[in-house]
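*Asks:* Below are structures written as structure tokens.
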Structure I
Amino acid sequence: MSVPAITIPPMSSAVIRYHQGMGRWAPGSRGRLEQAALALYSERGFESTTVAEIAAHAGVTERTFFRYFADKREVLFSGADSMQELLVTSVASAPDSRAPIDMVVAAFEAAGALLQERREFARQRNAVIAANTGLRERELIKLAALGSAVAATLRQRGVAEPAASLAAEAGVAIFRVAFDRWVDDSNERELPELIHRSLDELKAVASGR
């Protein structure tokens, strides 16, 4: 399971040199780099693709690539920080009347609503990550970081342990199951709905129904 970026920072107006000649920083450079990277990763494999090839495919320089991404892995994982911020903000501002697990799942539903707009990108990206052991490991690390951040936010709200950690880890698990269903070509349901359904299914399992 892999999670695509959910926000795009504003573009700079800095002047750069394209391979065709001089020109201003083109709007959408980040998006073109993401699409170029995915296309090359899918065609040649992640390990066989270089930053230079990604930049050339996107029509920008390597310097432009590194303005947006630290390395070629971060093309796939650059959205993690924005997603964590969204989850933390949502949990922190949730009504006190909600149970911790409902706070967490509502936060993931909010993230899912944004991810919904990039479904095809997510499907392609998921396939690239699934094919590479190192990328799968990095994905697990990113998900663990999301769970830790959400648990910390719950504790700040006064939720005691182990309830805070259990709610956060359950939320991550619910999201992972829903996400894997969502990127399945045969499933046309929207991600927030799948997240909510997964919560209902977990509650049914816990109650023995």
Structure II
Amino acid sequence: MSMKMSELVTLTDTTKSTILYYVKEGLLPEPQKPKPNLHLYDESCIEIIKFIKYLQNNFDSSISEIKTMANGGNFNFENGFETVLETLDMLMGSAHQSTYTDKYIYEHYEVTPSELEHYLDIGLLFKRDGAYTSKELEMLEILLNLKNIGIEIDVMKTYVKHARELAKFEVEFTKEFLTKAEDKNAAAKALFDTTLILKPYLFNMHTLKSYQQSEKKL
């Protein structure tokens, strides 16, 4: 089934200019042009756009990163989520254009080499291919702000401890789940929904409930 631009805009809640940009970047197929003023888009464009927006919203992926993945030899949008499992490092930031060195951090942030090394050693910060991305700089600013207002770093170690335990569980669960799944692409999508959307929701809502319950006891 083919559709007009106006239909594609409505079905994907995406602006016309964004759709044209995706076409220009080669992420969407060129429309059919049966008449000079009539451009028809393939039905597959709906799922492709949804997939692109999913990566942007949940992985903070740039169009450049998505194009790199899409241009891989074995990639197609029909099994896109299965492919994402194989390119997680890229989508989680290691392919960001802007990277930063230790020297940059020392020059722009009030942090000593020993402090930075400590954050790395205990798992509060991570290097990606020997450098840092803008996400690490954001996390460093949070850590330094906590230090400035007197919150001990030991509190954050509790987060690291539970994060490592949960990560090990998720990895083992993912391996077992994907081994048994008949539709690996649908299974991968379900796993990403769980870890990227459902998990933060549960953590945040349970935290909110705990605050509300503690206020009632005062």
Structure III
Amino acid sequence: MTTMHPIAAYINRVIQGDCIEVMRAMPEASVDCIVTDPPYIVRYASRDGRTIAGDDNGDWLTPAFAECYRVLKRDRYAVSFYGWHQVYRFMAAWRSAGFVPVSHLVFVKDYASKTGFTGSYHECAYVLAKGHPRKPATILPDVLAWRYTGNDLHPTHKPVMAMAPLIMAFSEQGDIVLDPFAGSGTTAVAARLFGRRYIAIEKDAHYHRIAEERLNKERYD
């Protein structure tokens, strides 16, 4: 039986571990918003050979988003990036958990991150609702800008300027923002910059350490 811990034990921390196990120990309906960038399930490897934990299979997908749904308060939002190659699996997991897709976001790049049948000049995310949240005070456009980070901290390092509008639109001052796939900690950085509390979970010990150091040193890039 999983032992539940008070939500205060998690706030403003970067926690190393499997996000499914960590979230199972969190109280139900205890976070205000989720903004996350999970593995895309594409066996990604950067040019310098770095890989991402969990990107070689999708066994974690359904149980992870079931826990996301459980710990999120009712009438709140989750925003999840995803791999378009596996959109059917992501959508099935989100719907199985209980989430309802309410919008789709495209982040436009000025460079191609990959060239296949077409050049990949965008990232994408779904806005997911639990219950019936009220519309945000600021309505974002569904096409947003992107800035290349150099991927020095993580092979799929998202820019703070991409996460910041999501934090501001779909949460409020003082809210708890959860990122169960924290990587180098960008969501947590954006949350803290804009007056939110954060819970960041990262499985890989190397990237967990980078995220901790980044937040401790207030490295906001």
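*Asks:* Using the calculated result 6.9 for mean projected area of the Cα convex hull in nm², for residues 100-187 alone, pick out the matching structure from I, II, III.
*Replies:* Details: I: 5.8; II: 7.4; III: 6.9.
Comparing all candidates, it corresponds to III.
*Asks:* Right, here's the next one. Tell me which of I, II, III gives 13.1 when you compute mean projected area of the Cα convex hull in nm².
*Replies:* On the way: I: 13.1; II: 17.3; III: 11.5.
Working through the options, I get structure I.
*Asks:* Same structure again: Quick check for you: by FRET efficiency 1/(1 + (r/R0)^6) of positions 108 and 132 (r between Cβ atoms, R0 = 30 Å, to 0.05), which of I, II, III is greatest? Don't jump to the answer; show the numbers that get you there.
*Replies:* Numbers: I: 0.75; II: 1.00; III: 0.50.
Going through I, II, III one by one, FRET efficiency 1/(1 + (r/R0)^6) of positions 108 and 132 (r between Cβ atoms, R0 = 30 Å, to 0.05) is largest in II.
*Asks:* Another question, then. A value of -8000 was computed for helix-only ellipticity at 222 nm (-39500 (n - 2.57) for each DSSP H run of 4 or more, over all residues; to 500); which of I, II, III is the source structure?
*Replies:* Details: I: -21000; II: -19000; III: -8000.
The read-out was computed on structure III.
*Asks:* A further question follows. Using the calculated result 4.6 for distance in nm of label points 7 Å out along Cα→Cβ at positions 44 and 116, pick out the matching structure from I, II, III.
*Replies:* Numbers: I: 3.7; II: 4.6; III: 1.3.
Only one of I, II, III returns 4.6 for distance in nm of label points 7 Å out along Cα→Cβ at positions 44 and 116, namely II.
Quick note: the coordinates plus some simple rules give every number you see, no bench work behind them. Bear in mind that the values here come from a model prediction, so they are computed numbers and not experimental data. Cβ atoms are built from the backbone, for glycine too; each structure is taken alone.
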